[in-house]
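Structures follow.
Throughout, read-outs are computed from the coordinates displayed, never taken from laboratory work. Predicted model only: the values in this text are computed from it and were never measured. Cβ atoms are built from the backbone, for glycine too; each structure is taken alone.
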Structure I
């Protein structure tokens, strides 16, 4: 991961998270069939009302939009080899990301992604980076123990990473030393583009940082749920986003480095450690040991004071000779809260000057450890890693797809044939545990690459857990979920072919009952710009809907549905309806559904979206919703 090399650009701020979470619950959604759990006699309004009722028990955002965005985020420092500097012309420049948060596996917590179009740092006419999407952001190394004082998932932190190819980048230096250095670095033979990684932590729900987890839920938690419930009952649009603090870094993406997650040396939590520190990544660059601790050291409370582990030492241990090489050490002020926020958790320490060139050569071949003067051994290197090139893979039912992985040794890709035991896992809806549904004994090829044939014979959501070695037993705690601190993994989602739906006559009744009702029920936010139960509106915007549901736009910010779970059959039926002439509106009047939830107060004329006589929503409102926010 090249954020551990120079030059580096650091940014810091906050991020909002506004997903619809109704599909996290099996009683509302079937992830294998990609269908809401609507009973044959249940209306869209009844489903929406049930989702509202569930808000009293934990469904914290039934009116979400999936939109996630940086806010109050800017470049805070740059590093050209002398530590974080805040005087570069890029410092203070805004960081802009508008994305859609989507879980490939809605029931689980390990497959989150951010779909977006462009990431920007700086402003037009000044020093800036404009980076069109190359790959979606992917969440990795979830640290569920980061902030134990946090509410619901607010106790966790997570690394997000993606890369940007050089060909699409716009970098205007305008006197910025770091941007000039970045431009020069991108001309180096092994440079592929930019890597951007950020860590999200201290997540707050209900805009209340005092909430904490407890069983049964505390009075403050119950009160916040009741407030949300009453807002939802009152009608209108009631999103309830969460927000996190973020720190991040921009660096140069180089040949051999993974796209979606760090591929440097991985120092994992040691089973015998007295204190918990989450996985860190490390490498030597320009006479320094560089450690990415952005996701590693916990805060002790709401004031975000970092745990004091005393002096930390990076040690290389030769397993054969048992000889140790003291690579570097650093004290608490170099990893406390101030240092963390200044350098996005990256600690860069000069190499021990007592080491000879021969010592360094041996140390590069040895396994590294992170030790604490107070707690002893904290992290131990997992020397060999196998990292997925496609961590979240979507397939349509039919021929098998391929999930590709690359073998790494001490943070570098290695060309070697190795045995790999691969476990295929799936969430059991009855037990809420992971079941092993298949096992394969495979080998990497001579280039160190492993290709897994991903079954696409039926609608399904499952994960792959690769273990390096032959006939290895599964982790003893696998039923409780994949240990994201220890293992690499990949998820696959197979959308059903749904050929019976594709074969239906393209009438409005068929389109609504078999396609549009799904998202009309699950996503009330759609009401803000298009009534999915109104055939006139739907047909009037045929060209927009065809563009936004085109599989070629799958990676884009505005793709529909946001949750990426429309089947081939559903898309075919919808397109067939949109291509034909619409019957006379008078014939469809009784088929136009209302948006009002059964127990909700009616929407007043003053607050209802204004519509034209022909059934179109107000064009200004629709245009605002459909514009690419990055180009506004």
Structure II
């Protein structure tokens, strides 16, 4: 796990100074100074910060091929590198390190970019400079576990792990992307390809690029496909899930440093932990949280004989550290789970360098209630299954009638069982009630925004291009595809990478393995979500390692007491003070957002997520556009525990 940064810009005379300044901005991603390095020539510069995981002694990057004409910088892990290394040696390649990185370098020489990417399993973002072709190549992993951004403006091209390093390039123009604010308010994260920084884009998952001069071209090498196997029995499916998950967890345990795991009371992290059986496991709790996840997680740790580590967080800590969290995220993310993840990573880094987590299981094995589990009433659920079996035309016509009907018990569930997902699905922006979104609707967002930030975008509208790609897939799988390419890609995985790397911790996600995904995508939806449960067949596989009651536990997902915080005077005043700043008026109708905050405080409405969205954006904007020099001085440093470890 490391940080990479590169640029192509013939106008920069002192590329050494520039690339080192950019590398300094991401030193938290790679505190091992001896393993870090850079390369420059008249056209390009590549920089690398290293967090040593494999081959601790000789893994310094860039790494060069045999005649020094091709070099690579790499962030991530290739889990099947050992077998590929042996194959490449047999083909005549000479390795100078024991790293997984070098497999990508010689793989490029032997098979090219696409051929190498079809052979590997792992999480990655990497860059290759080929001096012979005068071409810069790069790739991002299948799911977008590792971040990669790029900026192109005239002769200036920048690409790297974190946007903050771009800001140190003399020809980078820092501008706010006004189009991003409304999608953020509707989602809790920016769901556009273009980031909050104008002309800075997220490089898409499952793609690679080539840059020759100013000619930039992208190529897709992988995407989720849904070739459902209807002949495989339920028991064979259970066995195959467990075999594939166990194999993936085993591969994700390859490291030359201590490996631990995160553990909550949910089935995903519990499954990983029970298979991995690490010495150290980590959990987080809140002093006034709505649930006590840590105590329940400790029961499993004790049963498995694992050393349980717990941290309890209070509101004072959360508000004190919140700005630093948003700094490390590059873009604002108001997902409340950012907060517990911050303290969980800080705790884990005191004992391990690598931690495994359960991200991805919900998207791959249908764990979200919004895939169709909108009722707990068995009769309604069974009736909904019957309606879903009607001919499509009749079913869609019936859905229109249900939507227009007065409210009745089970209405949302029956509507979602009959309607076409592309007509209604808005992911995590809407939970349970079609009329009461938990974040802003398009209309609500426009009503509080100044005119320059208003537009016609809707959450569902942003999804339509991806819905078109999977229009022939089962309807649950259409929704899974959307979440895979939106919520997971642009929210879940971004915060997982940025928050863990802020503490120089490598976070691995064994469910997000290509082979696990291809198996999951072949399972009929009725095995995944039905009147029994979400992730039904996945839970059955987890039973191979967990007590049955544990595998059935509902998803909680880092419950954070934001509701209670916003009803406490001291935290209410912190938010109110930020909402009242003069510069806020350029974005929002201040009277409206202050009134929303007041109404929530007086318990007239439950607007916690709306308020938290606004608070998050304003916190982030102040860091990057008002107080940036002070921000860098305050937050651009190694965490104390990392300094202690590395000196």
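Out of I, II, which has the highest value for distance in nm of label points 7 Å out along Cα→Cβ at positions 95 and 239?
Structure II comes out on top.
Here helix-only ellipticity at 222 nm (-39500 (n - 2.57) for each DSSP H run of 4 or more, over all residues; to 500) was calculated and came to -12000; which of the structures I, II was it taken from?
This figure was derived from II.
For structures I, II, calculate Kirkwood radius over Cα pairs in Å, for residues 399-534 alone and state which one comes out highest. Intermediate values should be presented prior to the final figure.
On the way: I: 18.1; II: 17.5.
By Kirkwood radius over Cα pairs in Å, for residues 399-534 alone, the leading structure of I, II is I.
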